[in-house]
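Any read-out appearing in this document is the output of simple, stated calculations on the displayed coordinates, not a laboratory observation. Just so you know, these numbers come straight off a predicted model, no measurement behind them. Cβ atoms are built from the backbone, for glycine too; each structure is taken alone.
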Structure I
Amino acid sequence: MGYVTTSDGTNIYFKDWGAGRPVVLSHGWPLNADSWEAQQLFLAQNGYRVIAHDRRGHGRSDQTWHGNEMDTYAADLAAVIETLDLRDVTLVGFSTGGGEIARYIGNHGTARVAQAVLVSAVPPLMLQTDDNPGGLPISVFDGIRAGSLADRSQLYKDFAAGPFFGANRPGAQVSQGMQDSFWLQGMTAGHHNTYECVAAFSATDFRGDLAKFDVPTLVIHGDDDQVVPFEVGGKASAALVKGAELKVYPGAPHGITDTHKEQLGQDLLAFLNSYAA
């Protein structure tokens, strides 16, 4: 565990487990590196060095007033990779973290990158626009912002008890502990940071970034994702990344890092093991 200090003086917290070829995990909103703990432990136990960081404004990283947008998130990721001098990295991004790794590749290239994985990820563009008619209307994201201002704690409880883990589906078995972990992680993040991050994950256009992917890429998405619908996220991203492999988890919700952690761990491990330097 430690901190990387970025060029603007922001301290970014990271956890560094295991030894071997590096894997860097970028988390979702409003979470932190702890949301990856199942995958980080499993991959570290299976011969990889696994680094998970807290995005600025989240978890144990500095809660800056500025920089709560994708270009800065990607620059912070670059600072982690360069400070630790990581090479032949597999970048894995969940939800908002998928946007972070897409913008990293778009802005910083793939000189240090061997593979990329998008998990329940927000690219290519969540927001409905004239040239993205299948996206979600801005009223969805305005509702999240309004909920954050009205009662941020309750917003996170409702998110965890509803669409994030699919707990609102008949027969769903989502533990209270899983829901509590989501709430706790969210409440450690800065209010201003998570509020501004809504625009970052919803309105950032990653189509140009995905066009720059030139490494083997795996896209994993549940087809019952109520947060980033499959058609908006995984299906669309896989179509834009040349040669991407798409794995669809039937009936799976958004939060598959918890609900499908065994399956996800095995799929990530198989993809990592497929790389030949």
Structure II
Amino acid sequence: MRKASTTTMKLISWNIDSLNAALTSESPRALLSRAVMNTLVAEDADIIAIQETKLSAAGPTKKHLEILHTFFPDYHTTWRSSVEPARKGYAGTMFLYKNTLPEPKITHPEIGAPSTMDSEGRIITLEFDEFFVTQVYTPNAGDGLGRLDDRQIWDEKYAEYLAELDSKKPVLATGDYNVAHKEIDLANPASNRRSAGFTDEERQGFTNLLAKGFIDSFRYVHGDVTDAYTWWAQRSRTSKINNTGWRIDYWLTSQRLANNIQKSDMIDSGSRQDHTPIVLEISL
């Protein structure tokens, strides 16, 4: 924030897989989602990044905002939804940030991505005086890898965008990157060689992104620890029990912030499958 002082910030990222369901449904899964939200309340983070909100083009309803306020009364909210010509109620991102923070400049960048990707609400960036915080919900390569070619272009454009930010001031970048970078980032690499999220093309795209001046903060802190994942498939009832997961959610930082990282880890989401939140603590 100010150059004269150093502040430790806590930042959390979570792919929620439908904010509406998490806030308004009474299904067993929604109750598990709200339990995770209560965990996030207790974490008392400065900034919370949320992906896959799946809200309408109009964004959160009055009811959504009222419920969010009961969980996070001391936060401002900014969001971005999928808009035409992209699919309705698809993708989408949101930031919650404490009202004690300096007011950031908020941008919804378009990176020149193919197809409707720039209209799917996938990136929000907060610019503070001394750094950027940006989140992404990276497009999935899709069933049968039908979107892999477009995904490769996305990866190139996104890497260029982060590098542009980094040329101005340090960057904290997070989100669901939809790629397990190394073999140790998923439980069954051999059987997933051509699965979306573990193709050679997507892994190389992530390598290229890091090569532009960024570090995977989890690996920086923990080294080559194994069996550490952020996502477990819902379609397998035992994926989380057996820890057959993938690590596809990341906090990245500019290389020059590496020594400022104090913590980078997963937050326990109990028995809820799908994504678990991830946390970064860093001095700025």
Structure III
Amino acid sequence: MNDQPKISNPDSANIRPVPAFAEPGIPHIRALNVPAMQALYVKEVRRFFKVQLQTIWAPAITTLLFLVIFTVALGGAGRTVIGVPFADFIAPGLIMMAMLQNSFANSSFSLLVGKIQGTIVDYLMPPLAVGELVIALIGAAITRAILVGFALWIAMLFWPGVDVGVNHLWAVGVFGVLGAMMLGFLGLITSVWAEKFDHAAAVTNFVVTPLALLSGTFYSVDLLAPWFQGIAHANPVYYAIMGFRYGFIGTVDATIANPVLTALLVLVAVNVVLGYATYRLLASGWKLKA
């Protein structure tokens, strides 16, 4: 009475096996997740670019005022520093100082605003490894620094009495990126540690600003007392500004041997240390995960 055919051996039937899912915590994406990194990078860039009047043009104008004040007050009567006009000496340092400060501001804001507004899950839930998260956030900070530096350079091109012609393009690019990366790592560490905007502002006022102002931006370090030169040489921002300035004026104000190579090695070493510290801090989930 049953006309349906019988399967003698069920194992031989064409039955699709149930796919096996990986255990929780085992990553499915074993290569570099480039699309996710790109998405986060674009998000961070769009975030500061939507308010570009505040994040790009305002810092450029503020820094340009430093150039006006110092060239009018101290740059008259043909004053020179290490053989170049005073305005030409401080202009690259001002550009680099603005780049460093804005790189720190961008990276220190990223995770902090997420913790305060309760949107930190947007950074932690996507399929991004810790290294990929760091690359995207630091990349956005470097992008903002480059935009601010480029805006300042364009403005200084048309400023009378200032020559910002580039002598060594490689030095401008390498030291600009390494310096922005260094302050980007410091900003990311700050955004993990800080619990409110006052904490990030304290790091800006008591760490970043003194490091930038005491790094030879407005003066030549080799004219200082020997003990003050030692302090300046212990400041990694000094090497970023010195190397960046070398790219513009073709000379340095340092008495150390092989100053450009030394500056390059110091910045690479500092970035490696800060990058490793940032990675370990994010991987631990300190102040980010319950």
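Just a few scattered comments:
- Top of I, II, III by Cα Rg over 2.2 N^0.38 Å, for residues 135-198 alone, largest first: III
- Test item: distance in nm of label points 7 Å out along Cα→Cβ at positions 79 and 103 calculated as 1.4, pick one of I, II, III: I
- Entry that produces 32, 14, 8 once semi-axes √(5λ) of the Cα gyration tensor in Å, for residues 95-182 alone is calculated, selected from I, II, III: III
- Label whose coordinates, when mean projected area of the Cα convex hull in nm² is calculated, return 23.5 (choices I, II, III): III
- Here helix-only ellipticity at 222 nm (-39500 (n - 2.57) for each DSSP H run of 4 or more, over all residues; to 500) was derived from just one of the structures I, II, III, and that gives -12500; the source is I.
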